[in-house]
Structure 1
């Protein structure tokens with residue numbers, strides 16, 4: 001599958017590349033007639049993810065999420081699109097039957113966990129959040145690209161692994177926003193609290209390494225086999241394994257992807273396997 005060249009990118013493609021370069025790279029290996037919708041899904045996911053980041057209070061974050069739920073519902077019921085750089089192409093993809101409204105609504109629902117003032121209480125709640133948020137993105141992407149049944153379940157687990165790596169490598173940046181998404185029970189077992197991690201993110205290093213090690217064991221056992229045209233939905237697992245391995249060893253994740261990461265994704269995309 002030949003990747004799209006940057007000079008041919010639409011505005012929504014450029015948005016996806018700027019705000020989620022990992023998933024954008026993976027999306028280049030989607031069939032050409034599905035790439036625009038996949039770029040749109042990436043942009044929508046970014047808007048959901050930043051709902052809490054951009055809000056002064058949890059309540060405002062919930063209002064932002066409801067705005068996106070309403071935008072999806074309006075598109076599904078044939079109402080005019082909202083004037084917004086992401087809402088308009090999202091409306092078009094839904095109207096064309098490319099993106100599934102229940103998948104999109106579930107992705108918005110999943111982000112409510114980020115707006116809880118007490119954080120994510122338990123490791124099981126954390127796992128459910130990852131399956132619903134990053135895993136939900138993978139399901140929506142897989143369905144767009146023709147995956148179904150067991151393939152979607154496997155993609156959800158792969159997406160959750162990528163989500164775990166993302167949360168762990170973002171601990172410092174989240175702390176800078178006054179947030180911590182690590183499970184409270186796991187922190188408590190290490191004698192920590194969310195407040196302590198926000199004040200000094202380095203204290204969470206043992207918890208991060210432990211969660212990364214567990215996640216890496218699961219990620220290594222995953223063998224999603226989506227249809228050939230849906231490989232783009234599984235490719236984030238390539239990056240998840242690499243990131244989790246680094247985090248489990250206490251190594252930092254570079255702020256931008258190096259050549260080896262990009263080559264690993266490219267190999268997976270060209271060979272059609274992860």
Structure 2
């Protein structure tokens with residue numbers, strides 16, 4: 001009998017599985033996916049067993065992680081309705097789908113957790129926002145829910161009304177960061193730096209800067225000011241970023257992300 005089952009083994013489901021393997025035994029995990037060839041491949045690579053279908057996977061676990069895209073939820077939920085029980089915990093990582101909507105499909109007695117991890121979970125550097133109705137869960141279950149996502153990186157418990165904001169700031173934002181790294185590297189290649197060196201320098205700078213924010217506790221604006229010498233090169237670059245709407249572009253990207261979540 002496994003403890004955690006993952007339905008859907010795409011990019012995010014695969015990242016969760018590989019993250020969990022750093023903290024859980026392979027015997028504690030099971031997964032399933034509509035693509036059985038992929039299931040066999042992942043089992044061969046990880047040693048984790050896969051179920052032949054969603055219902056079979058659900059029957060074998062305490063925690064069910066729904067790692068499928070929102071548009072595929074209706075058939076997936078219909079397939080496990082009546083199989084999942086109130087003794088189990090259903091964890092959805094789909095943006096925009098509320099706990100009430102999940103209960104409508106699975107049954108009002110089913111206990112639901114919403115979570116929004118991101119793909120750096122694959123390296124144990126993920127950021128996950130989690131929400132659930134605390135009174136429905138035992139202390140042991142709450143600890144297990146947090147442990148599942150702590151195996152992927154950092155966890156922050158939030159109110160459900162804030163989950164769409166979590167999607168903006170951590171769920172979708174790795175894509176924004178990758179675009180920034182690519183653009184920054186392109187700027188260095190433009191002036192002659194080899195591309196492999198440019199990517200390494202840009203990526204390491206983003207990593208180090210993020211650690212400065214997390215480990216020093218200093219406000220990002222103050223850290224920015226520390227780099228900007230009066231009349232220097234950095235303040236000239238920052239001025240150009242402001243002129244061309246860098247902050248506004250990021251905020252507008254988050255607005256678009258939030259709006260899409262509300263429409264799902």
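Quick note: the coordinates plus some simple rules give every number you see, no bench work behind them. Here the structure is a predicted model, which is why all the values come from computation and not from measurement. Cβ atoms are built from the backbone, for glycine too; each structure is taken alone.
Here mean count of other Cβ atoms within 10 Å over residues 37-44 was derived from just one of the structures 1, 2, and that gives 26.9; the source is 1.
Out of 1, 2, which one gives 51, 43, 35 for Cα extents along the principal axes in Å as computed from the coordinates? The structure behind it is 1. Of the structures labelled 1, 2, which one yields 15 when relative contact order in percent (Cα under 8 Å, 6 or more apart) is computed from its coordinates? Computed on structure 2. When helix-only ellipticity at 222 nm (-39500 (n - 2.57) for each DSSP H run of 4 or more, over all residues; to 500) is computed for each of 1, 2, the one that comes out at -20500 is 1.
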